[in-house]
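Asks: Read through the structures below before going on.
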Structure 1
Amino acid sequence: MKTKYLQFNDNDLNEAGKLIRQGELVAFPTETVYGLGANALDVSAVKSTYVAKGRPSDNPLIVHVYDKKQIYDIARTVNVYAEKIINELMPASLTVVLPKKAVIDDCITAGLDTVAIRMPKSSEARAFLQAAAVPVTAPSANLSGRPSPTTWRRVSDDLDGKIAAILCGQPCKVGIESTVLDLSGDQPLILRPGVVTPDQIESVLKIPVKVVTNPKDKVNSPGVRYKHYAPKVPLVLDTSGDVKKLSDYYDGLSEQGLKPVLLVEDTSVYGNRSVCCIGRTDVEVAQNLFENLRVLENKYDYIIASFSSKTQFADSILNRLIRSAAQHII
């Protein structure tokens, strides 16, 4: 297959929308990461997403919409908490899990009776979704398990020749996937952390929100069941920022003949060792995290990442780092 590279003009947006309605796959930018779009009402198209990504079929997909009214076409019930979130927070880097209507096939939800729905904040994403004129499933536009793409070039690295088109938009401003909020039961649950924090959600709902931390409990959420975000080389994670510990670990790898790199907050304290700045703020870390992993995996044998921020937003970044490191924390 020859992949088309489309731009954000009326002709190309119309073509992208037509491709979606014809059952093809189109990658597109959102404010979080690039998504791999398929017509959510076309079972064959949705199933082809799993093939293109090499994604396990028991990993649910998020359905993307451009208008709040579309949520009611997909969700069987929208309770009072969901109404508040939809009306006061959306569009946002936020996915809500609600009971699904029969129009959403089980192949989207991995057999669950709930569906994950998101209305992106990105104007580019919303323009594409409006051109598609159907709800669109869209996991991250990368090979399964790899760091998510935040530029169209990274989508091309993984999926060129495997999908019909890539919409070449701006680099993603958030850089990590959306918060997933389960509103299908009596207790609002955050199944996956993201830039929309528990405090922000609680300020709208006026009740406590539980953050699910046991992976075995996260059965309702897309993108939490399997190893994710992994570079091609080993990655270990430190959460203390201890310069001596990190330096010693680096030196031990060097003595083994490896070529390590330190992905750290302060690059000025490691002498002649190879270093890369993970970011000066939580926002910078999130924006650059997956791109840093993709750049460093091509230059070094081993990545030693350190991240010590303790904010609520930092929890979402730490979630991705832990999974990138396959739970290998030093």
Structure 2
Amino acid sequence: MQHTFIEILRRALDEELARDPAVHLLGEDVAAGGAFGVTRGLAQKHGMARVRNTPISEAAITGLATGAALCGLKPVLEIMFIDFATLSMDCLVNQTAKYRYMSGGQLAVPLVVRTQAGAAGGAAAQHSQSLEAWFIHVPGLIVVAPSTPAEAYGLLKSAIRLGEPVLFIEHKRLYTMKEELAEGAELPPIGKARIAKPGTDVTVIAYSAMVQTALEAAQKLADDGISAEVIDLRTLLPLDMATIAASVSKTHRVLVAHEAVRSGGAGAEIAARIAAELFDELDAPVLRVGCPFAPIPFAPELERALLPGGADIVRAVRQIMGRDG
């Protein structure tokens, strides 16, 4: 039976609440289900003391969760929209991410920040951003971005059990995606990418919703005789360079694709590392596909026109392959 991304996230949280009494959920309206209904019904099942509504203050939520984690709990907090993580960055960057280092390893902060990112139809400039690049710049944080419901299920459970501060980014456009969940499947390790589609001619590196776009583009490229290997990073920090290196040594051509603004995005870091560490394997420059340097428009037609899509990936791959003429 297939389940939506939201349903599978709820199942993962339900199971972790049942498995470990230290797990607590915190956030705005989480007892009522949260902004997207992910936590619906969990307060009734596990109690309001463990699924706790908070004031509308991202800074307060993050501070409360950090303190709870330092005292032995495993909070999973929800920040409605990654855009509002800006309000919790002082605590998240200067406190949460630094405690283990500044205590010489004596203190741990085992928490997960669930947040929603990306454009999904008319949410406009303040509710549609992809800000993951800001957080991969912070030592002490783990940044995870699943691409499918089943991946989200396993990665969320792995993140909760990791014992470190994890930013878990859920793309809103994936929330209605359906997938069957294999029973008894091994949980994916944090920090390990996966090959979403094998290929031989070019490596397309993506994460979150852009993995689905890359897979669609790979099918169109196959019709043109180009075999694209699609890597789903899963984790942006730490970055799995071993999987990237193995793929690049096979294909010798690389495209990095993400929905975030191209300038200063995660793709820039990935491209720089490939150029520095795998230069001898490259037969063409590393190219990037990303959003133009502009806010996300409110009008759905303008939003669709701005966001990078499969056609952009196909065009960039053809350029890498020397077939853009």
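Asks: As an exercise: FRET efficiency 1/(1 + (r/R0)^6) of positions 155 and 243 (r between Cβ atoms, R0 = 41 Å, to 0.05), calculated from one structure in 1, 2, equals 0.65. Which structure is it? Show your work: numbers first, answer last.
Replies: Details: 1: 0.65; 2: 1.00.
Attributed to the structure labelled 1.
Asks: To test your reading of the models, identify which of 1, 2 gives 24.5 for mean count of other Cβ atoms within 10 Å over residues 91-98 when calculated.
Replies: Values: 1: 24.5; 2: 20.1.
Value 24.5 for mean count of other Cβ atoms within 10 Å over residues 91-98 corresponds to 1 out of 1, 2.
Asks: Oh, and also: Given a computed value of 4.0 for distance in nm of label points 7 Å out along Cα→Cβ at positions 3 and 99, which structure among 1, 2 does it belong to?
Replies: Working: 1: 4.0; 2: 3.0.
Label of the originating structure: 1.
Asks: Among 1, 2, considering only relative contact order in percent (Cα under 8 Å, 6 or more apart), which has the greatest calculated value? Provide the component values of the computation, followed by the final result.
Replies: Values: 1: 20; 2: 16.
When relative contact order in percent (Cα under 8 Å, 6 or more apart) is calculated for 1, 2, structure 1 comes out on top.
Asks: With distance in nm of label points 7 Å out along Cα→Cβ at positions 179 and 203 coming out at 1.0, pick the structure among 1, 2 it was computed from.
Replies: Working: 1: 1.0; 2: 2.2.
It was calculated from structure 1.
Asks: Here is a further query. Can you tell which of 1, 2 yields 19.5 when mean count of other Cβ atoms within 10 Å over residues 131-138 is derived from it? Intermediate values should be presented prior to the final figure.
Replies: Values: 1: 23.1; 2: 19.5.
For mean count of other Cβ atoms within 10 Å over residues 131-138, the value 19.5 is produced by structure 2.
Asks: To which of 1, 2 does the computed value 2, 10, 19, 22, 21, 15, 8, 3, 0, 0 (P(r) over Cα pairs in 5 Å bins from 0, in percent, for residues 139-282 alone) belong?
Replies: On the way: 1: 2, 7, 13, 13, 15, 15, 16, 11, 6, 2, 1, 0; 2: 2, 10, 19, 22, 21, 15, 8, 3, 0, 0.
Attributed to the structure labelled 2.
Computed from the coordinates by the stated procedures, all read-outs in this text should not be read as laboratory data. These numbers come from a predicted model, not from an experiment. Cβ atoms are built from the backbone, for glycine too; each structure is taken alone.
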